[in-house]
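Quick heads-up: structures coming right below.
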Structure P
Amino acid sequence: MKLHLNRPLAFFDLETTGVNVGSDRIVEIAVLKAMPDGSELIKTMRINPEMPIPLQSSLIHGIYDKDIADAPTFKQAAAELAEFIGDADLAGYNSNRFDIPVLLEEFLKAGIDFDMSDRKFVDVQNVFHQMEQRTLRAAYKFYCNKDIINAHSAEADITATYHVLLAQIERYQDTEFEDKQGNISKPVQNNVEALHAFTNMNKPVDFAGRMVFNENEEEIFNFGKHKGKTVEHVFDIEPSYYAWMKQGDFPLYTKKKLDEIWSRWNKKKEALKQEKQQQQQQQNMQSRPNPAAASARPQAQAPVRKEKPAVEVTNDMLEQLKMKFGK
């Protein structure tokens with residue numbers, strides 16, 4: 001099938017250092033430019049983001065700091081990219097919420113006025129979500145081929161949810177699934193442990209997702225200026241961040257989990273302080289003189305004076321004495 005185009009449509013995708021539109025940077029951009037005559041032009045570029053790529057991002061897209069060390073910065077590549085895209089309309093998957101805002105941020109930082117006033121933009125994900133709706137009613141129809149009677153009553157909704165899960169297990173229990181790291185498994189199984197693991201892939205610490213577990217099972221912040229940093233490290237460098245969150249408009253359960261981490265951090269801090277004090281005391285004891293050891297040391301003896309042997313007095317000696325003293 002051929003797209004009916006009046007002007008080029010540029011499909012593009014970004015790999016980035018993270019998902020914060022304002023602060024994260026592009027590390028790779030690929031553009032497929034579909035032309036009105038049916039031909040296609042493709043450009044792919046690695047970009048040096050001028051900041052370290054977090055490990056958790058590298059594990060997803062496979063691009064590490066060493067891979068972009070010699071790549072151009074976006075500022076250096078911006079004019080070439082803008083010229084390649086030209087006046088094309090834009091398309092992508094989840095592009096309206098992420099890729100387009102990030103691309104515009106990068107162009108603005110590079111001093112390029114990438115005009116969006118006359119462009120059309122197509123988000124393929126929105127087509128998918130709207131045509132294959134993700135409501136409970138749609139799921140019940142899709143999996144069970146039934147309509148919910150008395151929809152939006154609690155009992156009818158929860159009964160439908162139960163039957164949807166049974167149908168999902170029957171449908172997917174032998175279906176392979178590939179995660180973002182390329183691992184293949186059959187995650188939909190008829191046991192709660194497997195279903196828990198699959199439906200909590202982001203591993204939230206609190207249900208609001210303000211904190212999540214990283215690959216080392218450490219709690220990290222999932223928002224704001226400390227996004228991606230471990231909670232305990234943030235307490236080390238900015239302990240006032242705890243008070244700011246406690247006073248802020250965060251869910252009570254988020255604050256409860258924050259209190260648990262704060263308490264654990266304080267106990268570690270106190271234990272480390274006591275350990276240092278004990279080490280200092282031991283060093284002081286080792287450097288202090290020991291009176292018992294000093295008294296046990298052998299005393300230095302005074303040198304022994306050797307007596308000269310007696311010499312016999314002669315008449316010559318007496319005569320010399322008389323002459324010396326005039327007697």
Structure Q
Amino acid sequence: MFRNLIEPTELVRIFQKHPPEGFRALDLCSGIPAFSTSFNLLTTVDPRIRRHIDALPFAAARRRLLHARTCFVGTTVSEYALFPVEAAPEDIARCILDSVGANYPFVIIKDLPGDAVLVGEEAYAWSQQLSDAFRAAGFLRLEGQALAFVPIDFTSIDEFLARRSHARRRNLRRKLRSAVRLRSEEVRAGNPMLTEKLMARLYELYLNVYRQSKIHFDLLTRDFFRGLFLDGESGGILFLYYADDALIGFNLCFHTDTMLIDKYIGFAYPQAHLHNLYTVSWFRNLEYALAHGLRYYVAGWTDPDVKRELGAQFTFTQHLVYVRNPLLRALLARTKRLFESPQ
């Protein structure tokens with residue numbers, strides 16, 4: 001059992017069995033999920049600054065220098081870094097530093113909760129103690145990304161839309177009219193209809209979205225998705241979208257006791273744009289969460305501006321970074337704002 005886990009444990013298990021391309025799954029200190037990979041140190045830098053750096057001479061050589069072998073404590077499939085419930089914060093900080101601090105140029109504790117809204121007061125307080133313990137051990141704290149979520153504190157989609165401005169409400173209703181031209185199916189993970197051919201098509205749709213993304217960090221594998229699609233114990237729900245009987249998109253979510261957690265999407269282009277599928281699928285997920293009496297729809301880290309337009313709220317995270325080289329550690333302490341997400 002993990003602290004900070006809001007997803008099904010099966011998701012973490014499949015990640016450890018089938019990590020993203022170029023990643024190596026690790027199990028630190030007898031039960032802490034982690035991974036290692038070659039990390040582009042400019043990944044979280046403001047895009048405007050990154051464009052200026054890329055425009056400088058010798059960009060290709062510099063990009064190679066800015067990749068470093070890094071150990072991440074956490075996963076890319078859980079919203080937060082995960083830790084055994086029985087462990088003490090000071091013991092964890094000491095064990096991780098002793099285990100990997102000398103072996104990697106960078107060690108990053110990836111995504112500690114920045115408030116209690118999704119993890120609860122106890123887990124948040126414990127995570128703050130952990131943050132203090134890591135900082136005492138020489139880690140630097142960086143502000144992390146914005147996790148989008150929607151509290152299901154409304155009784156109908158009309159009520160939810162009524163909270164938006166007139167212009168935004170009109171725009172959303174216009175996009176939602178596309179739903180009448182689509183057919184949707186709801187398929188539980190483990191359903192026999194998830195054939196090898198269908199799963200291969202779903203992976204193609206995922207790759208379409210990955211390739212057009214501005215940030216490329218974790219390329220999830222076909223085996224990873226196959227494991228998720230076939231695991232009937234995970235609470236996974238596939239929402240499939242068809243136009244003229246052609247599959248043009250999917251959304252893989254996970255139903256927990258209190259949340260619908262939106263994890264992965266895949267689209268066919270340009271059909272998804274023509275049918276406003278992102279907006280249609282967002283509201284389909286809200287309808288599902290509402291119908292099942294859930295407290296939150298958790299919508300992920302990407303595209304915060306789009307999700308804000310769709311009515312999301314945000315909770316932020318913290319990263320804790322250990323830099324083995326003392327000179328680079330001092331440099332990061334002075335420039336860490338460049339690597340932080342705007343709040």
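Nothing in this text is a laboratory measurement; each read-out follows from the coordinates by a stated rule. Remember, it's a predicted structure, so these values are computed and weren't measured experimentally. Cβ atoms are built from the backbone, for glycine too; each structure is taken alone.
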From which structure (P, Q) was helix-only ellipticity at 222 nm (-39500 (n - 2.57) for each DSSP H run of 4 or more, over all residues; to 500) calculated, if the value obtained is -11000? Q
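P, Q: which one has FRET efficiency 1/(1 + (r/R0)^6) of positions 7 and 263 (r between Cβ atoms, R0 = 41 Å, to 0.05), as calculated, at 1.00?
Q
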Structure (P, Q) behind the derived value 0.50 of FRET efficiency 1/(1 + (r/R0)^6) of positions 151 and 319 (r between Cβ atoms, R0 = 25 Å, to 0.05): Q
Once mean count of other Cβ atoms within 10 Å over residues 71-78 is calculated for all of P, Q, which comes out largest? Q
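Given a value of 28, 58, 14 for P(r) over Cα pairs in 20 Å bins from 0, in percent, point me to the structure among P, Q it was derived from.
Q
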When FRET efficiency 1/(1 + (r/R0)^6) of positions 159 and 279 (r between Cβ atoms, R0 = 35 Å, to 0.05) is computed for each of P, Q, the largest belongs to: Q
Structure responsible for 26, with relative contact order in percent (Cα under 8 Å, 6 or more apart) calculated and labels P, Q on offer: Q
